[in-house]
Structure I
């Protein structure tokens, strides 16, 4: 990242933060909403939005990885805070590699390399999804699927194995 790009990102962040804080001063309803205990993770989602804007304005696709990961963590924390299900972090952590994979996919797409995006980002997304299914099922998150939920893992394994044999050499 060049010095000029870094300054542009810092400037954009300061402008958005200042506008947000100014809006809190002039709109009491927004202040009540912002100070609500369940809404603090939305600050992370907003920071991810700043990174997304930085990626688009500076045409630097690497910011997309940070945008997705920070926004994704904010969304997870928002859900946990809203539901009070903090114990779900025992399996929610498995979504982090998937968020990183989505960011890498978008980065490669922005660079014009869809194949690398699918291979690199897709691999992380699939592995993250499998880990999420495994760990969350151990905690009873998929009890509504009954006793046959492991078939989802078998199906995922079959798909991955088929991809190995179907790829051209």
Structure II
């Protein structure tokens, strides 16, 4: 993306790839969020509160499968899995993230990991029953419970955990 279209206002939605990835994949990107989010503990149901979804938590109708997304705020990060009656936090991290950073969001054997500026800062939990598999449809910038506001650019998507 050019620098001219790297500022999101909560309404943009971009697709990085048409391929659905599951179980093991990695996003890398630069970001500087402009709003705070609600921080939930791992395993919490997260429909209430404020989200700033940078990676879409795509809704799955498939049995035992949930989309996984990332809400990024100036006060932290939560990774949320989404399926019917299922909107659970699988990774939570609280920190001052008001500056621009390089993020790496990895799903390794269905467990989320978060790296900031090359350092592993949080490892989440496996999906709660009945979900066994996490996937992404590779959308960025907007989610079911709140679109992303802030700077974001230089996205790279890998079909493996890196």
Structure III
């Protein structure tokens, strides 16, 4: 909770956060099963070389840095949830809100961000670097999550004037 916010303002913030994240999940899962794009690991291990291009070479031994979830690649749910939350947080705290995040997986590691957007971008791109998503899935996730949250911020739980 932000210092100086009323109980009503904080309730509005948390309502918008929950709605934006829930709606982003719905949009993301709908896209996954509408487009059914295989994950990078499947393409690299099983499908590379079947695209008719001589320069595409598969690697049946390739492994991702993270476990490949058992559902389609596009669109990145991880990439959608970050910006969905970020847009709502920016609407309350402003665009250039600096903060630190402590890693749960790497004790003692602290990441610093100068803005919510910086954190959302790193969150979305991390899935590419880990091998869990292709670039289009991650970038479209960022775009979709932002659009969902912008709608929520502009239309849901508006203060009574």
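Read-outs: derived from the displayed coordinates by stated rules, not from any lab. Quick caveat: nothing in here was measured; it's all calculated off a predicted structure. Cβ atoms are built from the backbone, for glycine too; each structure is taken alone.
Points to keep in mind about this one:
- Highest-scoring entry among I, II, III, by distance in nm of label points 7 Å out along Cα→Cβ at positions 116 and 140, is I.
- Which of I, II, III leads on Cα Rg over 2.2 N^0.38 Å, largest value: I
- Given 30 for relative contact order in percent (Cα under 8 Å, 6 or more apart), calculated: source structure among I, II, III: III
- Here helix-only ellipticity at 222 nm (-39500 (n - 2.57) for each DSSP H run of 4 or more, over all residues; to 500) was derived from just one of the structures I, II, III, and that gives -24000; the source is I.
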